[in-house]
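What follows draws every value from the coordinates through simple rules; no lab data is involved. The structure displayed is predicted, hence computed values, not measured ones. Cβ atoms are built from the backbone, for glycine too; each structure is taken alone.
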Structure P
Amino acid sequence: MSFNNINKILIIRLGAIGDVVHTTSLFRAIKKFNPNIEIHYLTNKLTEPILISDPDLNKVIPVKEKLRLFSDYTKELAKTLKKEQYDLAINLQPSLKIKLLLFFAGIKKQLIYKKTFKLHAVKNFWQTGLKVFPELKEEKELKLYIPSDASAKAKEKTKNLKHPIIIINAGGVFSKRQGRTYPTDKWLELGKKIIDKIGGTIILTGVNEDKEILLDLNQIPGSVNLIGELPLIDSCAVISQADLMLSGDSGPLHIATALGVKSIGLYGSMPVNRTGCWCNGINIVSSKKCVPCNRRKCKYLKKSKKLFAPCMEEISTETIINTIVKILTGAKNEI
């Protein structure tokens, strides 16, 4: 199959926020390789806002409904894509539904992403493009663009806050994947230590469904609770104003690194070599022998009513405090 004369590309990734952030290095590298290539991106409604202002994308197409085989919506979406007459689809979401969607859209030339745990996700997505663009240069840093109105609102919201502004992203308590969330009581302990030893302001972030279980974090002196309060793009804008992000493996963590915000990732079950902070970050990894297990469900929580995996419980607040001091004082970052 010949891949000559590629002028218009469709990139597809409907997955989680962090996955979409990690794909940005691919289309940015393609655009630098050939600025004349038109690039469209098919994603879900949740992640559309973080791509819509990106200067390296010519169009972002949101999937507004759940894709079902042969549903009216899927057929209409296929027709819409077919009208665009793409020269190539880079399928970074190689599910059966997406493969059928591209088939009915009449896009014959396709690159299909193959996941491997031997590479970080950023590098894995980027290497997919080498099959067509063998001279594609690797982007060393991720980048996201915030709309000016959202950025202005975030600056106004944070202008009177005492620095350093440190975000604790405590959300994801009820995530399908266990072993990615730091325990609430330890977040509380850590937050109090930060204010006592470092000062500044702590902003609390997380999803709305976590709001009630994270209420205790309001006990952190002077904290600003934004859990479940902001749309995604406004959350991104607030993150961009921070001096430091603290989080388990999550979309907000990867957003922070792509915005150039110094970050500390707390890792238990997830393989840090695959999903760790790509840039601007230091990864703290649990030392338990079963780490990383990469399981959705922790074997130690099967017969327990506990929400937090032992691997995350093990990470001490003192280790995190020491790392905060290191990263805020300009010590060399690690990936």
Structure Q
Amino acid sequence: MYKFLIKPLLFSMQPEKAHYFVTDTLSFLCRIPGVKTMLKSLYSIEDKRLERELFGLKFKNPVGLAAGFDKDARWIDELSCFGFGFIEIGTLTPKAQPGNAKPRLFRITADESLINRMGFNNLGAAAAIDRLKKRKSNLIIGGNIGKNTATPNEEAKQDYIDCFETLHDYVDYFVVNVSCPNVGDMTKLQDTAFLLDLLSDLKQRNASKSKPKPILLKIAPDLNNAQLDEVIDIVKETKIDGIIASNTSTTRSGLKTDAEKLKAIGNGGLSGKAISNRSTEVIRYLAEKSGKAFPIIGVGGIHSAEDALEKLAAGADLLQVYTGFVYEGPGLAKRINKEILRG
């Protein structure tokens, strides 16, 4: 029903408008008694064989919802009905910010992909806490943190620290996002020296907490092998808990979409089918070159159970979807989990 009825309706709307239409409708429906139970029965699988234990956390299944879909932790309870093993909120920044000018989210349907330049639009880290306190689902929640657009790169470290301290008691793991192509010039934040300083500081602060939380680093798919080697060294030196591979891409090579349409869209991060192969290559390189020294969450172009199994075979321990969820519909996590059980 999704592909033949709901998806054409949603795809007739501007993408960001469609996103809020879906989430507002879902919020309304889930207030009706019995709807959440019905959705869970349709889209969730409960099976002990799907459980995964990583960095001290037990995930009820390996398929998560990536950061960006629920930036402000508004719809955790509703989204938990769709079979996810975990949900990552954010990217959250210390101060609320509107993000970039609209339109800032674009479909390129010929490539089953999206281009976005959202610009970390969010209500701020502190504003998410009330909603995190009130949530009823017991899903594992990740907190994806970044810097405010107005914060100069030389002061960026403090933004990450502020988010970390604000959210520490309310999320289950952290993701340090220095690889988003939509927030000014974050290239400097991917320098080895900056990352060593930032991650070491966060690890030290984390160790002083009564309940330390896992810290992961989200990397771009556009890194070359030498840069991926540096990532491996950073993980080894700072002893962070894992890597998320990968974020959106700035490349446009090999796309089916007309060049004029891409030019009209302009800058932004590419996600979806178009980056699937590169994301898998990054996962495989990190896993093989490091000797599986750390957990990897694989994300990028997972639109089917086959795509998911490919990521797992390459070395991913957990998975995340976003663009695939938009294109393939609410049953995606269930289809992936069913195929994992068959294997």
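Details
- Structure (P, Q) behind the derived value 20.1 of Kirkwood radius over Cα pairs in Å: Q
- Taking volume of the Cα convex hull per residue in Å³, for residues 107-266 alone as the measure, the highest value among P, Q is held by P.
- Origin of the value 15.6, 44, where Rg and Dmax of the Cα atoms in Å, for residues 27-154 alone was derived from one of P, Q: P
- Label whose coordinates, when distance in nm of label points 7 Å out along Cα→Cβ at positions 83 and 315 is calculated, return 2.9 (choices P, Q): Q
- Structure (P, Q) behind the derived value 3.2 of distance in nm of label points 7 Å out along Cα→Cβ at positions 11 and 75: P
- For -9500 (helix-only ellipticity at 222 nm (-39500 (n - 2.57) for each DSSP H run of 4 or more, over all residues; to 500), calculated) the corresponding structure among P, Q: P
- The maximum of distance in nm of label points 7 Å out along Cα→Cβ at positions 243 and 259 over structures P, Q, that is, the highest value, falls on Q.
- Structures P, Q were shown, and volume of the Cα convex hull per residue in Å³, for residues 67-114 alone at 114 was computed from Q.
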